[in-house]
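I've put the structures underneath this note.
Derivation of every value follows stated rules applied to the coordinates shown; laboratory data play no part. Computed from a predicted structure; not experimentally measured. Cβ atoms are built from the backbone, for glycine too; each structure is taken alone.
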Structure P
Amino acid sequence: MAERPKLTLEYLSALLFERQLLSAEQRAVVLTRGKVQEARLSAGSQAAGRRLHKGGETPSPAQVLASFNFETPGGNGRILSEDAITEVLADFLNIPYLKIDPLRLDLDVVTSHIPRPFALKHLIVPVAIGDNELTIAVADPFNDEVLQDFAVAHRIKIKRVLSSCSDIQKILREFYGFRASVAAAEADSSSTIDLGNLEQLFKLKGEHELEGNDRHVISAVDFLLSYAFDQKASDIHIEPKREKCLIRFRLDGLLHNIHLLPKPLHAPIVSRIKILSRMDLAEKRRPQDGRIKTSHSNKEVELRVSTVPTAFGEKVVIRIFDPDILFQELDSIGFYAREYALYNSFIHRPNGIILVTGPTGSGKTTTLYSTLRNLSSPEVNIVTIEDPIEMVMEEFNQISVQQSIGVTFGNILRTVLRQDPDIVMVGEIRDEETAENAVQAALTGHLVLSTLHTNDSPSSIARLLDLGVPSYLIKATIVGIIAQRLLRRICPHCKVPRELSEEQLRYLQISESSLTVYEGEGCKECRGTGYKGRTGIFEVLELNDRIKAVVSDKIDVASLIQVAEQDGFLSLRQLAIRKMIEGITTYDEVISITG
């Protein structure tokens, strides 16, 4: 009887060498230094407090191989990752390969069929169920006996798929940990009367409310936040429903359903978040705002928390501010050369007003914070007035608007001008008082950056006129205006070409008879969406002498745009089309974002 093969470095390196994904020299390095690399990874996992493999210490051969960060032969720059190694192994053994997407997994399916210790010991995780067949992801394709014994014991068919060891470990940590916390918290709580639920049926039973500092609820919230950070979510929505509590994440601008929790856990989870963000626990009838500062992967993360009462209880939205996203180099966020040169000239003026416009979620905060970081130096006094402060930074003097005690944008701006500022950032110009004070600040030698809610940059001038700013003051103070949007990028892993139809070309007012663009088919890397990441488009209007000549108290925005176009002005639609032609985004995204 042939000896059952084992998943070893020798076995994997031989397979990759045969498939021309590993050179002879690279394979020699693996065989020579493999044990040392394995020991180093094992020591690192112990220091991080993680359980990796059967003994809780030994990394898998694929993890060891991937840690060398080899480039595949051929000079294509592709790194031999653990996912790539696992996919090659699955193809060789004729086993379906699965890139585990946590957002597509059902918490009950993952955690209800296999006990956590058993799953950790053998590195297996259920990923789907149907027609009396349980699909189980495995890290070791040669560990057949475990699955056979499980199938016999539970009288269920087993379908095996191969996934990377790292993906399985991540799911086992996050899903089992979250499920254990939720189950324990649910067991400790009895039925609760939710005074915020307009449809709550009162039952005549003894009831008590689970306190927000209960250890199981603490664990559940910690797992939830960690999961959101790992998925690079920008927002967490905790929404009470009639029978359940829905958890959703916003990823690349779109909301995704993540978990459905038992309704009795909604109140204690909200209480825990309120405690962390220093809100009033007893107040459930009025909206509240708070913030949490925490850390993830050795970097600080700011969370802005908002609660609002709804028909079924308090809804919580947590906005996540990751420093890596909030502070970027200005030339890397999507500007084209002309627009970047103009904006760069605006922000280096000694005085004047620069306006950044766009709807909520268009990236205005990232643009402003990145700009302030770019301008920050020991010689410059930067003061920001925000509602609320998005992220606390030592380089700036940040002031929070507090309407309840009369600290508004307008009156605090008057005070700030007596603080000897060089640069002032006003969170938003939303009323006549703020607009007047911003103009006065610019006239007295300060550089003012602010936001305005308008659809494009030319209409911002009409908006300022509506706020009571005379046209002569607009011409004297406004340096430039930018309008921006965020477009989803096409996933590079499933990018395919296609031709635009005649109707689509006409709709975009493109004169060519045919045009090849790109779209994403949907793959494991982009969770089937066809998109991965986002980029900005920036419509930049400079108030030069030609533009100032057409600015009046009864401005014609269309005429202003015609004059601006003579200087090379490009609208948001034109910029989005350019991104589409360059293969960065899709036709659908152009239409969706630019109307």
Structure Q
Amino acid sequence: MTDLERLRHSCAHVMANAIVKLWPDAQFAAGPPVEQGFYYDVELAHRITPDDFPAIEAEMKAIIKANQPFERVVVTREQALDDARRGRLAALGDRPVPSKFKIGNLEDIPEGEAISYYKNGDFIDLCAGPHVRRTGNIGAFKLNSVASAYYKGDENNPQLQRVYGIAFKNKSQLDEWLEMQEEAKKRDHRKIGAEMGLYVIDPDYTGPGMPLWLPNGTVLVEELEKLAKETEFAAGYRRVRTPHLAREKMYRTSGHLPYYAESMFPPMELAEQGGGHGSSSGPSDALSEPVSGADDSRPNQPHADRYYLKAMNCPHHHRIFAAAPRSYRDLPLRLAEYGCCYRYEQSGELFGLMRVRSLNMNDAHIYCTEDQFAQEFNAVNDMYLKYFRIFGIEKYVMRFSTHGKEGLGKKYVNEPALWVKTEEMVRQVLIDSKINYIEVPNEAAFYGPKIDVQVWSVIGREFTLATNQVDFAVPAKFGLTYRDRDNTDKTPLCIHRAPLGTHERFIGFLIEHYAGNFPLWLAPEQARVLPVTEAQIDYARGIVDELRAQQVRAEFEFSNDKLMGRIQRAEAARVHHILVVGGREREANAVAVRIHGKGQQGVRPRSEVIAEMLESIRERRS
């Protein structure tokens, strides 16, 4: 635990101490440090709201000012259970009701592991620690929100109040963080998305978590897809397209059922007529095909067939690999698709574009030999770095997730030797390429190790954007093979990669990263031409026509409003180039250039401005 995590963990104890002083019947569950802060889960008849924060903070300040020492006391399991039953834990002395959540927490501590309390003043809490030496060592803090949470994350358990706080070493760091939070509110992709008309979510008709892309947002989607297609074409990828659903057999073979079932939409069960392709009783040729394993002796007997909405593209791509005999000469085979997938995220987890149920993924699968793996995996990482440069992402880290031995056969495919081998292969590529990474145990995909790409926006907000995964298990499940040089059949390795993640999350990130002020190549409206008077309308329209002929997203606006009012509207819409033309500009075949966020750029020749715009768009300048 870092020094800052220790400080925040200590602050959580002080907050619990303060809450129980105000409401002695409070029952506490867990209070860990989290990124940039802490929380404590509490069961309490009183509903805590932000209106209560000043009173809680006042009690916390008094405890901190008292400079109470944090004392660690090791106890036996029997003593801890006795204290919990007497209501002594996370309380101020005995109380008539047991510390029920602490009893539950004790049950989670393995036999033989030390059980300890931490005491400050007359407050005692079950805790493994560590803490700062004294409450006076806690720096600047602030309570910032309250939410609901189930005990141990299980919806069958009691629902608790989760009180969040933030803590730093000193007030200046806290103030800096608070300023960043205010800036983050201004950059909220949901707010800017509505202002710019990028997307809407219509829970009544299309359903929650199902974005509808408006024309301006569709520009962003198509520009990202264009970038990906150009980049992948240059890197030797072949594009494919796959259906939005598949039979249950697909996902049972891949192993996503049952591992992934909770994240998939419920199956559709169809009663179909057997009989083969072209059956007039079936809704289509695809639906008429008999199910593998069905009783084909009665071709006209209806049978139930289960289909799932596609939650991932990989099984479909595996079937494309299997569609033709493959040789080592065909490898590496790189299949790419912007595939639309559907995931049944819990309603409470849906969040704008960041967590959705309908997502378009910048997906590809690379089938390669073991000898080709390092080069292919490294090339994917290089693609990430190229995209980071384009979008001005300066801070990033590759989060390398490995398996946990205890999860073999449950959470992970039971191939211990292959896990060790492929994890070492990935680790070596990361080391050799000197890429910034951290290693995290027990978070791999069920079929192999993976890398999640963490990036930070210009204001320091962290996002998980993309993934790069190794699959040593599923190709074999589908019987995928290639004929090797020695004339034997071998199973390829598969690299799953999505450098731009999904349109939804990546655009959500970009909105906040740029605050909606997109670079010229990505801006939904790249130029708006404003004639000063009616006399310049034809000239202005000619500029728009010239720009649009070069695929520049240019618009024309003239109204009875004053010029400054029209300029302000264009600025509010975040139009990148505002081109004003009056009588002198028309006579000189020029334009007065105003760039969003940069102001007036002066009067310049029309041809020069257009040529510069086209070059900036072509090079995708930031």
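Taking 6.7 as the value of distance in nm of label points 7 Å out along Cα→Cβ at positions 39 and 567 derived from one of the structures shown (P, Q), identify that structure.
P
Once distance in nm of label points 7 Å out along Cα→Cβ at positions 79 and 247 is calculated for every structure in P, Q, which label goes with the largest value?
Q
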